[in-house]
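Bear in mind that the values in this text are calculations on the coordinates, not laboratory data. Not measured: the values here are computed from a predicted model. Cβ atoms are built from the backbone, for glycine too; each structure is taken alone.
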Structure I
Amino acid sequence: MLLSYTLSMPGCPSWNGKWSGEGRNYVIVRSYRGDKATKNASSILSQGYFRYNWSDGWAAGITVEEVDSKKAAQLRKKSAGFNEYDWMVNTIEKYGKPLANHEIPKINT
């Protein structure tokens with residue numbers, strides 16, 4: 001199973017109301033193989049959208065879609081990376097939601 005994660009910034013309290021990365025494609029495509037990984041991917045896909053809010057009013061959105069290998073290749077080619085927000089996808093995979101490093105111990109205790 002292949003999932004694409006597309007980053008957006010729906011909460012943007014900048015001086016002009018725009019994100020400096022606006023208009024670029026920020027996409028990660030991840031491959032899931034095996035029963036456990038595919039089950040986790042299906043759970044992620046069932047949610048479809050994740051949001052992360054910072055205390056300063058900024059917010060990130062991550063849209064998740066299942067893609068085939070052809071679409072995955074197109075997305076990877078057009079992607080500008082994930083703007084150093086890969087940690088959001090990593091924590092979605094591990095914890096079911098985007099979490100910053102300082103938030104992870106809170107759910108592990």
Structure II
Amino acid sequence: MRAQVNAAGIPTNYAAYFDKDHVQRIGELRKEGSREGEYVFDGARLVQYKGAALGSDATIELTFDMRGALTASVGGADEKEISAIRTRAQLLRSLALARRSSMNHGS
């Protein structure tokens with residue numbers, strides 16, 4: 001499923017990929033600076049992020065365990081950046097689920 005949104009003040013195009021009713025992956029293109037990111041989920045849990053940082057021009061890669069603990073970080077993301085990525089991941093996931101739900105109810 002593809003959509004355009006203004007997510008937390010950032011115009012974004014995203015593509016959400018589902019495994020049955022669960023978001024498996026979301027790829028986004030933030031229109032400001034054409035920055036890309038990819039969020040990978042296991043159920044409702046963010047397990048990986050790869051792409052452009054939100055607060056800088058850095059490219060980062062973050063890996064989380066199933067309890068949400070950071071297990072690996074490449075690119076020097078600080079706690080503020082990691083928190084922002086987690087928040088954005090949940091926002092995009094929620095938007096994708098809501099859009100999918102509204103599309104299914106219209107069928």
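A few notes on this one:
- Relative contact order in percent (Cα under 8 Å, 6 or more apart) - structure with the largest value, from I, II: I
- Structures I, II were shown, and Cα extents along the principal axes in Å at 45, 41, 20 was computed from I.
- For distance in nm of label points 7 Å out along Cα→Cβ at positions 3 and 99 computed as 1.6, the structure of I, II it came from: I
- Highest-scoring label, criterion being distance in nm of label points 7 Å out along Cα→Cβ at positions 19 and 51, among I, II: II
- For mean count of other Cβ atoms within 10 Å over residues 11-18 computed as 16.4, the structure of I, II it came from: II
- With FRET efficiency 1/(1 + (r/R0)^6) of positions 43 and 75 (r between Cβ atoms, R0 = 25 Å, to 0.05) derived as 0.70, matching label from I, II: I
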